[in-house]
Structure formats: C-alpha cells, structure tokens
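So, here come the structures, one by one.
Each value in this text was obtained by applying a stated rule to the coordinates, not by laboratory testing. Computed from a predicted structure; not experimentally measured.
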Structure 1
Amino acid sequence: MRALIQRVSRASVAVDGQTVGAIDHGLLALIGVQKGDDTTRADTLLHKLLHYRVFGDEAGKMNRDLKQADGGLLLVSQFTLAADTGKGLRPSFSSAAPPDEGRRLFDYLLGEARQAWPRVASGEFGADMQVALVNEGPVTFLLET
C-alpha cells in the first residue's frame, strides 16, 4: 500500500459539490492499494499514519506524530498512486488492485483508523472527488508498506 501524506492546516473532500469529509490541522492521506496488498500491510500503514513524526515540537523540529499534535486524519482513496510510471509517457495501472479488492482494503483501513483515533474523515471510494487542502510547510511524504 502507498500513502501520499500531506501535513495540512485544513483539508476537505467533496463529491458532487457536497463535502463528504473534512479536517482541520492534521494529515491528508491519499491511499493507493496495489495487487498483493493485505490487511497486514494496511495495519502497518495505519501505524505509520498515526505515528509518523511530521509535526513540530517546541523547537520547531518534526518530532510529534498525529496523536501528539491532536490532529485529524483525512483518508482519500486514489488508485493512481499504484501507477507504474517507469516507462513511456502514459501511466500503467497493471499494478493497482482490482476495484473490489481496493475497496475492501480501503474500507478496512478506514474502519481500523476510526477505532484507533477519534478524528478520522474520508472521501468516497471510486467517486470523482474534489480535494482541497492547505499544505503546511509544504510537508509531503510517500509512505509504502
């Protein structure tokens, strides 16, 4: 699994002009599910999302995780993160999980996240979404499991 995470002061996701998920200070995580991913990888990714130290401490150093920063987590499915861009000028999605498997693992990740942390929001799997954010820093990392 892959997650492109961005430290944000606010982020939201809309479907058909209606906001379906929003957070203030926290992390926006765009989630890509690849063939071969499983719940073990989802669990590992969730641990990283909750504990990756990207928030500043008193000295301004990135020493605090999402929980220590008391931030929100916005999960948005994005199958294009599973693209193979190594050859040519058109992405290949052959490494992406089939839609049913991607939905199952994204829903699993979302459910586990909601059990582990009270401020979790999400987009809508498979929908045409509009994501808005204010990236702090900017701070962006690609996490892989």
Structure 2
Amino acid sequence: MTSELARRDWMSLLAKAPAQTLQSLWQATGLDPEFSWLRSPEIGATMVRGRMGGTGAPFNLGEMTVTRCSLQLTSGEVGHAYIQGRDKAKARIAAIIDALMQGPQGENLRATLIARLEAEMLAAKSKRAAKAAATKVDFFTMVRGEDQ
C-alpha cells in the first residue's frame, strides 16, 4: 500500500468518524502541537452528484454542507480536512491528525488513535448490519398442484 493510499484511508476515516468519538480519542493522546492556519475552518456547500444504477448519466442530487481547513505544523507537515456538516472543532482535529500522521508520530497515532477509531466504526457498522438482518424477509414460491 502506498503512503498516498494510506493517507486517503485515514482521511476518510477521520471525516466519517463521529465528532464525540474523535474528540475523546484525540484528548486521550495528550498531544497539542503548535500550528499555523493555511485556511482556517470555513463552512460551505458542495454539490452531490449521483448516477442511476451507478452507470447512468450523472445528475445533481442536491447540496451538502461541508467544513474544510488546512494547517501547517511548526515542523513543516501540512494537514487538510474536509468533513460533512458544520463542525469546525472536528475539522481542526482531523487536520491536526492528518499532519501528525505524516511525521515521526504517525506510527504511534496509527497504532493508538486510528486503529481504535477504525475498530469502533467497524463495530458500529456490524451492529447496524445485524439490526437490518433481523428484519430481513425471505420470499419463496410454493408450487401448487394445479400449476404443474
């Protein structure tokens, strides 16, 4: 796996993480690096596009609110965050983690924060899948004697 692919994965995980979970895991690290804003957190909208059946012509589905920011650590690493919604604090934390993941603390953060975040999100996904599976209805057809 290339480093760019790994970065894409952790940025996706940070963007999808519940704000409370990300906040508590971040506070548990005890890190508070110095940084300067390249782009302070700002709220905007983006157009969400869709395709019928995944292969049809693209169409505009609607707009979605996003928060984005970029920062640079004093050590030089640059972190970015794009998240759904209007949570500037979550965007700030995600950008700091993105920057730290590119430096010497990356492996430590991967083993502690990223791994725990991924485990919690997989557990939540499994719980949702199990709940949905409990409502599954199997339809079947019985052959009647006159239909032969």
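With relative contact order in percent (Cα under 8 Å, 6 or more apart) computed over the structures 1, 2, the top value is the one for 1, the highest of the group. Can you spot which of 1, 2 the value -13000 was calculated from, given it is helix-only ellipticity at 222 nm (-39500 (n - 2.57) for each DSSP H run of 4 or more, over all residues; to 500)? Traced to structure 2.
Out of 1, 2, which one gives 39 for percent of Cα pairs over 27 Å apart as computed from the coordinates?
Details: 1: 19; 2: 39.
The read-out comes from structure 2.
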